[in-house]
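Participant: For reference, the structures are reproduced in the following blocks.
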Structure 1
Amino acid sequence: MAFADRKLAFSLAALVSLTACGGGGGDDDRSLTPNDEPPIKQEDEGDKPIPRLFSNGDLSIEPSLSPNVPVGIYQYTATSANGGNEAIGLAIISQSGRMALAMEDSMEFARIQINDDNRFEQRLESTYTGQNEIARIIRGRRDTGVSPEALARISGTILEEASGNLILNYRLDRQQPDDLSLTSSSAAGTYSGIGEDGTGTVISLAADGTLVGSDTSGCDFSGEYTIPDPAKDVFEASFLAEKCGPAVGIPAGDRDGHYFAVGRLSQDSGSLTMFGTNGEIGVRVTATNTDPGEDEPEESATFFTDDFDISSSVVTSLEAGTYSFNEIPIEASQSDLESGILVISDTGRMSLATDRRLAVARIEVSDVDTFRTTLTQSERAGASQQPSNAVEIFGTPDNGATGTFKLAGSLLGSDQELLNRFSAERIETNDDVFTATPLDLPTVSGTYSGTRNPGAITATITIAVDGTLTGSDTTGCVYNGVTNITSPDAGIYEIRTTVANCSASTTASGSERNGTYNGIADFTPGTPDTIRLTLGSETNVEHLELERQ
């Protein structure tokens, strides 16, 4: 990751444009908002109050938070003052009142305190692109319109401090934590990662609450961390950075100092995400507690790459499985909405099969719980309406309440324009089956056949107990490949196969159909067992619905 002209140290997260409407970005300056308060005087220099900032104070509990603003992970939704583009990111609130608001191109920090009206108003320390020269304040309160049974929602505004002009409106929707209890013993471990600029960072958390670490620029870290609530996946840290070398655009001395940070730690995947500041420099760390013998996915992996590597970010933030996909109208008059199924594997491979579109992608979830990646698609044979010409898919978990796991997102065009909005809800029909008996190769092995129209093309494939796949269809296609169970608890598996000797179908020529494909399938137990398999190459996407013979 490039650091030129940016005050964002030790960053380990890939930054991409992020808005549900395809917008976002701005100029490239990410320095924190200068503090226009005079230098803090020592006690014998006067009685000027010390401003309440994220970057000062200690880790003590802020009693006014409870029960108005619960500790936790929140989805952060920001809307510009003129009601334009909506951007989605992540917020973390800890017991001291520290709040981090993170987008993929910015971080903002506050240490909130609830007043007698159950509201808060505090100074922001900001890396907000294009706003770093403007002193800003954040106002907000818990939304009383959300029923007590639902997870907390906080809404408010961010304003220019001097003029009071509105910069943006925001909403925080608290996310459902996992079912594991986070303690200092379970958090203990060494977490490491490498940024796009090649800088490596290692952070070790000890069971006694101490934090130590280093990075490859020379920084040494030492401090402490606390876990405010075992059920919330949140930790808070205070640490000293010393002996830091320079980053791109940041002199070495500026990176030293005392930092406060809040973070999320997922025990399921062993991943750590942390956002913090020393009042001058912002820090974002994404790292993983990885078994040294475990293979890491290559950073350049795509849907078409020859691997079945599991994505830790997908395992942490999403749920593998089959989802019902439904288009959300952009305009009230819109009709004939698109629908179908969306399948996600723990490798990050994703397939979409609707009434008009077949598409594949491979996703990684960012440190602010969003994904955005290239989409490869074909028109579905026999479709009554052409699909939009989408080239990217954007999405985020929409699990702000208990119940079925959901996604919300959009399909974007070549100019990043919004083409379709969608919601996707995970189908749980077979969860009990695969929880009791996870899918394996002997279970999925067998011969499957099915006919698709128009064209009356019949395909037959055989999966052996060792995963070998062979098959053919009535246009002459010959399949030779391998099968791998990638999400056994969700009944999802993948294949990689060569396809040769094809004749044309109703939607693609023989040469377009020939090639090397990756595929993602769901397995539905029954009499007979059925599989739905979406195959994608760089030139073609096909969908097979087959029954065990």
Structure 2
Amino acid sequence: MLAGNAAQTVGTLQADKLYTFSYSVYFRSAQPFEGDLTSNLWSGDILGTNLPSPLPINQWIDVSATINTSLPTYASLIDRPLKVHFYSTGAYNEILLDGVSLMMEDAPPPAPVTYYVSSSTGNDASDGLSPGTAWASFSPFVPMTLGPATTVQLRRGDAWPNSQLVLAGKGTATAPIRLTAYGEGAPPLITGINVTDKAAVVINNGSNWVIDSLNLRQAKVGLYLRYTGGNTDGTGAMFNNTNITVSNMHFQDMNHPWNNPDGSITVQPPYELSWGAGIWVGGNIPSPPGGPWASVSTTVLDGLTVRHSSFQNVQTGVGTGWYFPPAYKRRLLNVTLEDSWVTGAANGAFAFFNTSGFQVRRWDTWLGGTMFFSGGTTAAFLQDMDNVLIENSEFAYNKRNQTGNDGVGIDFEGNVSNSIFQHNVIHNNDGAGILILPTNGNNTGLQMTSNTLWNNARNPLDSGQNKEAIASNNSHSGQFANNGVYLGTDTNSGLAVYNNQTRWNNLFRANLGNNRTATSWAAVSGR
């Protein structure tokens, strides 16, 4: 018997499931009635069941409804509370309920859908479902949310000048969404609208995507993985996403300076983008005054892989950043960067914050950018991170422009823990090869072994920066061993902590050993 509200929480709504909600209801008289699946008490935001009209009286009615949470419709509701909810404003004893059940099983695999786009042969009036009926522009995607097993293919040899491709949707681990190329010829070319605030390609709240074989140029950002629209309780489509894979891409001329003429930086609304970048992972994390909010300590993306790509004349190769929320080292998880090269970087071939599980292999950067940034330029940057591995990579020829600081090979900016930096080469940078700073906290467990540094500090700001390797204090911890450090002409020290060799020894205490620091680059460069 029912009069008023009755609701029971039965867990949280899970992704990629098929829910069947069933019950039997008996009306002694016609009464207003609702039977819902809901995340709150008052509305059927997940599912509202329909009853026959006119309403049968004095007989049992069997009601059943099914939802498939692999569909994009439910993406923003995943992980929210799941409640069975009944409501009536009718008289007491006028409605009976029986046999209420909620069954859950794995959702069936989605049917694959492929969309084709060709600027040379397409027509937006077509259906886009075959090469012969391809769309011409990206406009048909504007109202769409793509589902699992969807593929978007751009025709090779075609170009989209002054354009932006915006896509949204979530794949699954077994049925990812794909953005790729078809046909023969050069990779599809998208030239951005501008280099000041527009990305060439935007993926909104993406999860389980595979992106490859595109040529993106002349934009603020080449590929923007944008995560926005979450809730302060850490729920919503921007959180708990997985597995973005990017490969065989070319990014060029994402070189907007961002800084003011005096070398300073002023952050501008909407507080999402900063440096020009080939790939940028960012957006907005809800963190209004008050709190504490679960949103600032909830993972956004678990699994980002970038490999076999080139970044030419970009301020940042691959970078990430969210403004204003406090540091959280698990905002991104399990990032892998491999087998790629970067030129023109002032902010780093990679520049990462708030990441746990960060692996870089065979990632080479040289010929730094010309941007004047008073705070300092770097070929690579890390802050607020843990479980880092960087190996077999090159950091070279970074530039320090005008009166700016640094120009270093790699900057461990601070609060980086449990990291391994091994088998790398760092050379011919304007500033030091390695810079270790304490922003947001000292670096701990920093293992730097079997690296080779040579001929750095080619254009240092002052004598304090005229070093092959610099640490800001002796409170960091780790190991610096089995490295070769070869001083260039006029470089007065191999290792320095505030210009003091003995403090570098204190920094790593007993873990500083077997380094070659007394041989100059001139003595070995001709070998």
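Read-outs: derived from the displayed coordinates by stated rules, not from any lab. From a predicted model like this one, the values you see are computed outputs, not experimental measurements. Cβ atoms are built from the backbone, for glycine too; each structure is taken alone.
Participant: So mean count of other Cβ atoms within 10 Å over residues 112-119, computed for just one structure, reads 13.6; which one of 1, 2 is that?
Facilitator: 1
Participant: Let me ask something else about it. Looking at structures 1, 2, which one was FRET efficiency 1/(1 + (r/R0)^6) of positions 88 and 224 (r between Cβ atoms, R0 = 30 Å, to 0.05) calculated from, given that it came out as 0.40?
Facilitator: The read-out was computed on structure 1.
Participant: Comparing mean count of other Cβ atoms within 10 Å over residues 256-263 across 1, 2, which is largest? If you can, show how the numbers build up before the last one.
Facilitator: Numbers: 1: 22.5; 2: 15.8.
The structure with the largest value is 1.
Participant: When relative contact order in percent (Cα under 8 Å, 6 or more apart) is computed for each of 1, 2, which one produces 11?
Facilitator: That value comes from structure 1.
Participant: While we're on this one: Computing semi-axes √(5λ) of the Cα gyration tensor in Å gives 46, 25, 22 for which of 1, 2?
Facilitator: 1
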